[in-house]
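Multiple structures are listed underneath, in structure tokens.
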Structure 1
Amino acid sequence: MEDPKTKILVIIPAFNEAGTIGDVIASIKSMAPYADIVVVNDGSGDDTAELAERQGVVVLNHPYNLGIGATMQTGYKYALRSGYNVAVQVDGDGQHPADQIRFLIEPVLKGAADIVVGSRFLGVGQYRPSIARHTGIMLFSRLVSMIIKEKMTDTTSGFRAAGLKCINFFSARYPDDYPEVESLVLLHRNGFSIMEVPVRMQERISGHSSITPTKSLYYMIKVLLAIFVNLIKKKNV
């Protein structure tokens, strides 16, 4: 982190996060002062963009809601264009404590992995998902573990750090809708190395998750289909 040639960017995808975005940015500035911050405002209908701008960070605005996949791709495009070596995804709802960022970027900086995923289930954690959510997380984690032939415990985690090769790859291609699981399969298919590290997470500070019980089944089916489609596609397609 002290290497002047290393530029680290925190990408905050945000949709209607006015209740938390200010605190999230302030925490990152305090706990990870070595990183720059960009907020990608995905067509919020509240004051998310204005509150982020007051914090003095770069804000990129989508004209309307495009979803988390397009939002993260916008962030990766900005990272690539601006010459960043590492890009860290930190959600705007306060679930990802800024003091955990250093655990994600360390393996990337050492060249140990192309992408590092923060897991809520490695080590001793306090995160306790609902039974339905936990079932989905375990299903995806076991499936991805079989595909990449490496144990994964938290493939739905959006708390992750990507190195320059991944930034370049994701700038050109990033999954839509619910991209966390599918993106790991894409990376494996294209020869990238993946690592998990234990991190502490917490419940969102305000608002509510967009994944309702009604959407959960749709989410699982869609992601499973996307994974299988990617397995039969040629690389780099």
Structure 2
Amino acid sequence: MNQTVEHELKWHTSYWPFLLSFGILFLAPLSFIFYFVYNKPMLSILSLGVGAPLVLISIAGWVKEGLEDEHGYSQGHSIWAMPILIVSEGFLFIGLFAAYWGLRLSSQAWPPAGTPEKAYAMPIILTAILALSAFSSHRAEKSLDNPEHAGFVAWLVVTLIFAVGFMGLTAYEWSRLIGEGFTIKTNVYSSAFYTITGFHASHVLVGVGIFISILIPALSGKISYPFVKSACIYWHFVELVWLFVVSQVYFW
């Protein structure tokens, strides 16, 4: 006797991604436009003040939903969504590099006047950190094949430490250069330098948020393999792009 079981499809809707998009809007484009286009530093600060808390609150709310059993934490995650995102992000980086190459090749003297002497130690250290994070993120992903995912949280924490360390050293390098008078307004090279390295740093920051979003549920024993796989794919993209950033912006 055949029995037909009807499964009702229930859609889970969330307003956190919608709020997150507004947070990113205030955090990045609007704050830059207010400061660099309209020369309104106070509006830029207010935009950052709205965007940063909204982004953090949205991420926290999104993670909270993942912790709730009723939503099925591991359901509905598609690994193929990440390569699609990476392709679109790749075109943005290509546009930035193309603009930089145009400036670089059309300039008779490079770097322009006002540029301090380049220090190569920091970019080498940053590259080494990302290389180590590539290994640790891969080990975290492979740990999912172990019984009870032994070692996953430890390797994920190590990767997170490397990512945060990269952000901290990038901020230190910027502060050093700004202290020497090399700001985004110094010359055309400084504008390109801070734009490209800053755009890459924003992707590192997103990676930190992704790893935290994985770590919080993992501490409660909830791990989504598609989510982890997608995060590792994204992080390898960040590492690959950095090789172009460091070779073109620092060493060329």
Structure 3
Amino acid sequence: MSFYRITQNKKYDFATLHNWGCTFHCPFCSYKLRGGKSGFAYPKPERFLSVEEQKAALRNAKPGKVYFMGGEPTVAKELREMAEFSKKELGAYTKLGHTNGSDLQIPFLDAANIGFKAWSDDLHLQLTGRPKSLIFDNFTRAFDAGMELSASMIYIPGLVDLDEMEHVLKYLSALDKNIPFHIMGYIPVPGLDYRRPTTDEMKQAKQLCLSYLTKVGSSHLTSEEALDLTARDDRFNVEIIAGV
């Protein structure tokens, strides 16, 4: 796939390249709140931006930070070229704004935020279609290489429960207790029976995280709140500078 849209937030001096498509098939993907019922649920864009269109938009915007988002941004065929361009020509800080960790060996990339799905091998394969070892091995290699890393995980009572999360927390804390971690309460996806955690369950989950890591954030959004993030965080107040 390729990037189809570039947005800019002038207040926080960043531009974001948005990719369509993913290497996982997680049934609880929040993108399903916006689109179809199977596969990668967010509607496929009518067209993708050429590399030259992407570079022209970034040259004009001159952002201090360039983020790559998805879907899964690492499936964009021009990611490496655009990371190099952003670093060499713009002198920008480059980051995978969110990624499933399938590919972290990307030159000219300063940082990545990895969304872990599960710890158990069988559950990870069931949810994503990909082996757990790929993600955790990539994370460890990127950490050892000095990449700036953060992590997140979705808490889904009855599916991805606190025992799954605790194993991931132990793994992260063994690398560095200061790795930033964000716990997200499951946002109900139409057609699934899993429920959103309660406020008390989220408090319990956050306390568990803090027993392993020092930098822990959390979010507990409703479906309606997830569809309008600008109401909660002005970092989402962006303008489209390329694509639709």
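Observations on the model:
- Computing distance in nm of label points 7 Å out along Cα→Cβ at positions 63 and 167 across structures 1, 2, 3 gives 2.8 for structure 1.
- Value 13, calculated as percent of Cα pairs over 32 Å apart, assigned to which of 1, 2, 3: 1
- Parent structure of the calculated result -13000, given that helix-only ellipticity at 222 nm (-39500 (n - 2.57) for each DSSP H run of 4 or more, over all residues; to 500) is the read-out and 1, 2, 3 the choices: 1
Coordinate-derived values only; no laboratory data. All of these numbers come straight from a predicted model, not from anything done at the bench. Cβ atoms are built from the backbone, for glycine too; each structure is taken alone.
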